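Visitor: Structures incoming, each one as structure tokens.
What follows draws every value from the coordinates through simple rules; no lab data is involved. Just so it is clear, the model here is predicted, and its values are computed rather than measured. Cβ atoms are built from the backbone, for glycine too; each structure is taken alone.
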Structure P
Amino acid sequence: MISLFMTFSDPTGGRRIDVDDLAAVVAMVGSIPGMAEGLLFTPLEQSVDHPYKADGAGPVFALQLHFPDLFACEAAIDRDGVLADLAAGRGLPSLAGLDVTHQAMVTRAFPVDDATHAGGTVTPCSYLVHYPGPAEDMNAWNLHYLEHHPSIMRTFPGVRQIEIYTRVDWVDRLPSQRVEYMQRNRLMFDSPQALARALGSDVIKRMRADFVQFPPFAGGNKHFPMLTRVVRPAA
């Protein structure tokens, strides 16, 4: 499985995607040929406590599109597709003029104890993390991270989904900026409050204990809680 990430950021921190543009993006994403699933990320309506609030408010908008393979992803990111219009903000005033980046990555899904959202869950919350890199030894980095961190993540109370993304070479003709972060993660919870409870648990101590054992790397990391909307392909 391949994930395409596209992130819209405002250096001034004042912009938001408006409801009409969000509805238009839902329709656009649902029409993308070959897409298996789309996740649309918007900022929290109210901030919650989490250990990395100093990382800032996060992007104005972001999306993650699952494709069955790299060829389907590359077909969707040619110059004449829906994603080229989206990357340019064409017809989407609240996204026009933002800093837009994109990256294709390999998706690595890991098990959780209970993937079923609690009754009444309307808008789940994803915790988006990225490590720009680089690591001194990418193989050593990936081996350690993939063999240790997901099993700790699984013990977060209420975690519904764990995915880790690693680099891949890809080609595209999008007008947005390519980035090549060495890794991304996403954890999903029922709500921002559920995320805050999980990150306030003792599990975070085990996460930090493993963090200090990571093979050497540069670039730090960033953590952003985001409301999450799932988009299925149009029939």
Structure Q
Amino acid sequence: HVASGWWIGGQVSYTERAPNESELFADGPHLATSQYQIGDSSLDKEKGTNIEASLRWENDLFSISGNVFHADFDGFIYLTPGVAIEDGLEVDELDELPVFLFQQQGAKFTGAEIEAEARFPEGLLGASWVTSASLDIVEGELNDGNNVPYLPPLTFHAALDADWGLWSAGWTLTAAADQDDPGAGILPTDGYVTTGLRAAIDLAEAGFGKDGTQLFVEGRNLTDEEVRYSTSVLKDAVPAPGRNIRMGIRVSF
């Protein structure tokens, strides 16, 4: 911590993990992901070194922070389209499902995050207002020069929330760029922009339950955008939900 609300941080970490049973011994249909997965019993430990730096400034009303990182993996384990041997022939489908193999090689990830927030305790219409925004980016490359599969694209989030004590309301926006570096054998993914609205009654303020108990209604993807997440193995077959409305009660104990 330094003067005038600044904070500077750094971190270096080293991690290891053993491959799990699916990565080692899978050999059959995975119906939840519509893949025929084949493991590799010769996989070794996955080892990674991560370097991270952070910078933050804040006062009573505003805050902004940035974070950059670089991770270097030795023996990164990932799932990728491939071929199998059936009756002496190479095939890319088994049981009418595409073949996916667990493989391992070195990989490097580089990314950054930026977040900002502004707070107005006694703002317009007598509400306490909070507005926030964030930007996230990550890139990953395998040692063979191919991109790491199933990474998210450059993504921007924004939100505006108003709180009157008993009542609250909010608006959200998410904008994701195209994912044009999808990894070997993976199709690119189109970007999207979605918006949402939310309103809630604070039941704790009305004397029911503990702090955080509320009755809420929210509308998601109000523009009915076709959204396919580049991080999903089912993105080409199953899009995210379109326009939808949700109601519920959240109870805190």
Structure R
Amino acid sequence: MDTSYGSAPPPVWDRPEPRRRAAPVPLSREKIATAAIRLADEHGLEKLSVRKLAQELGVAPMRLYDYVATKSELLDLMVDAIYATVLGPDVTADQPAWRSTVLDLVHRTRAAALAHEWFADLLGGRPHLGPHALAVGEATAAALDQAPGIRTLDDLQRALGALNAFLTGALRREITERRTARTTGTDETAWQASYGPYLTRMLETGRYPTIARLVIDGAHPDPDATFSHNLTTVLDGITGHPQP
């Protein structure tokens, strides 16, 4: 594999930390990423800027460019710091090790996204290639590769693609619903009071019998139960190995 970068600059993880300078505030990429995560947690990615980050760190904005050349590099560092919290699955003995590992990694990823909502906004875009992201990807792929229904490299690629598509979609939907409820100040009770009479009239027309069954007779589990059930369904389908 060609390890040269030609005229392109090397990725941020492949560049050494700048030499420490005699300055009142010592910096490192880890410290910068930690501060950026804190700002994004409080204000969202759209409010994150080099100027605000420099102010948070108590340094001049130009000092940050010694460590991160672009905002994309800053986001890369932030994302990889979150992936570091996903590592370390606890394999349990009540199910096959491969399945326990995959379930644990996916649930840890969801927990990280719920704690840092902006993280879900960066899923499904350009590849995450930081060392911790690669480690999570390796652990997931290696575990899925041990599933009985995964026999070829094509099987593994399709399984990973389906699992990642489910995870990205599920997390974005869940976090979008949380944000909507938070920003509009609505909750389920208020929503039912507002839309209940209209929906009742529409369902009583008889034109939507399946939706009526879902709304009236269907179970409405909480987000944790919904995510766990859907994850199990997807995992069963992509591996061809239902949970015993």
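Visitor: If helix-only ellipticity at 222 nm (-39500 (n - 2.57) for each DSSP H run of 4 or more, over all residues; to 500) is computed to be -7500, which of P, Q, R is the source?
Guide: P
Visitor: Which of the displayed structures (P, Q, R) returns the greatest value of relative contact order in percent (Cα under 8 Å, 6 or more apart) on calculation?
Guide: Max of relative contact order in percent (Cα under 8 Å, 6 or more apart): P.
Visitor: If distance in nm of label points 7 Å out along Cα→Cβ at positions 121 and 201 is computed to be 3.8, which of P, Q, R is the source?
Guide: Going label by label, the one that fits is R.
Visitor: Here is a follow-up. Computing mean count of other Cβ atoms within 10 Å over residues 113-120 gives 10.5 for which of P, Q, R?
Guide: So the calculation was done on P.
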